[in-house]
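Since every read-out is calculated from the coordinates, none of them should be taken as a lab result. Given the structure is predicted, the values throughout are model-derived calculations rather than measurements. Cβ atoms are built from the backbone, for glycine too; each structure is taken alone.
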Structure P
Amino acid sequence: MGNMKKLVFATHNAHKLHEIQKILGGIYHVIGFHELGFVEDIPEIADTLEGNAQIKAEYIYNQLGEDCFSDDTGLEIEALQGAPGVYSARFAGEKCSFEENINKVLKLLQGVSNRNACFRSVICLILNGKRYFFEGKVEGIIIEEPKGTSGFGYDPIFVPKGYTETFAEMQLEKKNNISHRGKAVKKLTDFLNEIR
């Protein structure tokens, strides 16, 4: 295993990196920005998840010349015409906290009976200079107040279809099995396994 291939995951988010390392750890040595000493913020200026994922992956590939992948994830709420969507991370403003984002969503949905939402993750992989996209999606509803302490982002207010607990109440293993990122990463993993 000493010569495991390296794959750069273009993220500053330690939670995301940990989730991905658990899933891909058997076949790749996945490293995030932290290990690379990379501190720049890559501007996410596209208006689609695909676009942002591609911007981040291409930036790293061009800077480092390393195989890499990046993801962009959004919470899309039906009653808010798909918002926060591509703006999920900064819905309540630049440098806002998870809590501020959650509060803004709950405020906008006050008195709204349609609580349908979905989480969508898009991964852009650049391998040997070629681009590949993988998407994962999970449907669910937005509950009225946060529950649970694990997870991150909007996890405490999102209950996936067919379940009674929020992502923030679930064990990481269980969440990874059904989550949007889990699904996108599974497609990525299957692809990487196939071409090895």
Structure Q
Amino acid sequence: MLKKRIAVLISGRGSNFKSIHREIEKGTINGEIVTVISDNPDAQGLLYAHEKGIEHRVFEWNRKEMRADYFQRIMEYLADKSTDLIVLAGFMLVLSENIIRAYRNRIINIHPALLPSFPGVDAQQQAFEYGVKYSGCTVHFIDEGVDTGPIIQQRVVPVLDDDEVHILTDRILEQEHSLFPEVVRLFCADRLVVKGRRVFVT
């Protein structure tokens, strides 16, 4: 089976990008990261990509530019890379409909909460303030909504009585670093089947 060609989009430190790349280096994922894209030229994850010899490129977004035009530029670049899978690893821009349509069920994101609860930004803070007893993380396909795409897999973490938000965030992040590579592995092995809103592992 040919290796899947993966593009990773980041905006910051790229810790989930690193966790996925480490598993690729171990040979547990039948894929290769062909490019790392960031909207932020100062993203720390770009330094890791440089150190590892992974091609990387910055697409800065001018807020006067139409979102669809911005992502059209990225799509043209991804087409040159024959991209099979787009991984959103802390990419902070909302995708436009044109790239979502072009890569339907081939864009995955990780969210630091148990969707559909607490979508959007500051999910850990939302969950903590709500007083939930359990939180976690969700890997899902991207659709036109905000954190509304079909759920692939989830991990649950307890919220302890003496927790603070940053402690809960770290506990969730630890699970993200194992869950996200696992989902990428399943995708690259052609083991994910989407039927309506449900995702099955074959």
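Work out volume of the Cα convex hull per residue in Å³, for residues 36-123 alone for each of structures P, Q, then name the structure with the largest result.
Numbers: P: 95; Q: 121.
When volume of the Cα convex hull per residue in Å³, for residues 36-123 alone is calculated for P, Q, structure Q comes out on top.
From P, Q, which structure was FRET efficiency 1/(1 + (r/R0)^6) of positions 116 and 164 (r between Cβ atoms, R0 = 30 Å, to 0.05) = 0.75 calculated on?
On the way: P: 0.95; Q: 0.75.
Structure of origin is Q.
Quick one: relative contact order in percent (Cα under 8 Å, 6 or more apart) came out at 20 when computed from one of P, Q, so which one is it? Present the calculation step by step, with values, prior to reporting the outcome.
Details: P: 17; Q: 20.
Corresponding structure: Q.
Supply the structure label, taken from P, Q, corresponding to FRET efficiency 1/(1 + (r/R0)^6) of positions 28 and 140 (r between Cβ atoms, R0 = 35 Å, to 0.05) with the calculated value 0.95.
Numbers: P: 0.75; Q: 0.95.
Only structure Q yields this read-out.
Matching task: 2.1 is the computed value of distance in nm of label points 7 Å out along Cα→Cβ at positions 100 and 132. Pick the structure from P, Q. Don't jump to the answer; show the numbers that get you there.
On the way: P: 3.8; Q: 2.1.
The correct label is Q.
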